[in-house]
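Visitor: Take a look at these structures.
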Structure 1
Amino acid sequence: MKIIILCGGFGTRLGNETKKTPKPMIRINGKPLIEWIIKIYVKYGFKDFILLTGYKHKVIENYFKKKKFKNNITVKFINTGLKTNTGGRVLKIKSLFDKNEDFMLTYGDGISSVNIKNLLKIHKQKLNIATITAVRPPARFGEVHFEKNSLKVKKFSEKPKTNSGWINGGFMVFNSKVFNYFRKKNEILEYHILKRLTLKKKLFAIKHKGIWQCCDTPRDKVQIAQILKKKLIKF
């Protein structure tokens, strides 16, 4: 099964870190972030990776041209354009898939302890077109809870799980039928395609309550480093 990883964004919120290096290539605990993501899939026996690049694509390409993997793991890369949106990047590789072929898709900036095989099992059991991993990320700030009609603090939660609901944490499975829901060449996967699937009741999700962390800011990078250092994700 092909594992598609979106690696083309600008990563501007990481500041100076991404001026010369695309976000998936920033080093965390000795390895580029993208390698940690690949290791998550390799743990479950997946070996066929395709990186959809854009911003600073040569940095990614040059690295993986020299990188040698064991156990028949292959990492290919396709430059899908500098200003291409997420849906547009995926649409550009439509020809790589057979009719009714399942493939996995994730972002090049997030790690998780989600059970990939269980995700795939649920996807296949339901004969889904699209199955995503829903997560509840930690809040950015501690929450203060007051006693009723009082300034006395009843409870303080330091960076709790957000109460605003579930979000798409990446780690998705699609069937090639998903391309029937694309309308234009450069759409946004999350805003256009996933919304259309939802309206047609064709989008499903598993709820993952374990480890999940994206890398949008310098603080997020520190969080990922700590997760990896403490071995909270098993490889």
Structure 2
Amino acid sequence: MPVAWITGGARRIGKGLALRLAELGYDISFTYRTSQQEAETVRDQITELGRVCVTMECDVRIEGELENVFRRSANDIGVPDVVISNVGVYPARQNISMVNEQDVTEALAINTLPLLTIGRVYHELCTQHGSVGRIVSIGSLGAHEIWRDRIAYNVSKSALHTMVQTLARGLAPVISVNSVAPGIIEQSSDVAEHERSGLVGLDRIPMQRYGNIDDVFEAVWFFTNATPYITGQTILVDGGYHLTR
């Protein structure tokens, strides 16, 4: 059976991707940091589908921990056919007069740098096993626009966009690396209030609705199945919002 490895699969977009991949026949391994109960619920849902599911606690900010968890997962369930780097943080708004280096460093440690560790370890594993890998990074429209008082987020996501392109070149021909960049996505009720603030009106979105998990999954699924000759690319999942900017 094909295997997918996902960072942050217990909630929100990561949860949706894990469940949909399981429904389509993938065995799943995913990480979580504090959401153990949610992770167990998702694991039970996946096993009820007849798929194997492995969950592992991991703080992606710690390079050695992330590497060890990835290697353990590969030993337990197999080298993944696709890796989805999903973990991310969306800090509260901060005026430029208040933001400091630590705020930006923290965002980079979660949103950007884990992909470097993932790419390095995954390339080693694929080379050892003679397999071809695929990485799909969950980016953001915030990598391509400048949002007011979101400097830590904008910097980390734009750096992630560059990381995707750099890894696409450096890891070829063994691994293809692509990015899915959501715009405004409807989320579950556990989203913090600062993540809901500042939503644009539907009149600003040509498709006249906010996105959902299925919209994001369709783009991820494309990169999961497309020829690996497609690499270093980004799909914006924003209903055309970038066209109105």
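None of the figures in this text is laboratory data; all of them are computed from the coordinates on show. Predicted, not measured: the structure shown is a model, and the values here were computed from it. Cβ atoms are built from the backbone, for glycine too; each structure is taken alone.
Visitor: Identify the structure, out of 1, 2, from whose coordinates helix-only ellipticity at 222 nm (-39500 (n - 2.57) for each DSSP H run of 4 or more, over all residues; to 500) was calculated to give -7000.
Guide: Corresponding structure: 1.
Visitor: Which structure, out of 1, 2, was log10 I(q)/I(0) by the Debye sum over Cα atoms at q = 0.18, 0.19 Å⁻¹, for residues 25-120 alone calculated from, if the result is -0.97, -1.09?
Guide: Traced to structure 1.
Visitor: Given structures 1, 2, which gives the highest value for FRET efficiency 1/(1 + (r/R0)^6) of positions 81 and 97 (r between Cβ atoms, R0 = 41 Å, to 0.05)?
Guide: 1
Visitor: Let me ask you something else. Can you spot which of 1, 2 the value 153 was calculated from, given it is volume of the Cα convex hull per residue in Å³?
Guide: 1
Visitor: Let me ask something else. If we compute distance in nm of label points 7 Å out along Cα→Cβ at positions 185 and 201 for structures 1, 2, which one ends up with the highest value?
Guide: The structure with the largest value is 1.
Visitor: With FRET efficiency 1/(1 + (r/R0)^6) of positions 105 and 129 (r between Cβ atoms, R0 = 30 Å, to 0.05) derived from the coordinates and found to be 0.30, which of 1, 2 does the value describe?
Guide: 2
Visitor: Something else now. Supply the structure label, taken from 1, 2, corresponding to relative contact order in percent (Cα under 8 Å, 6 or more apart) with the calculated value 17.
Guide: 2
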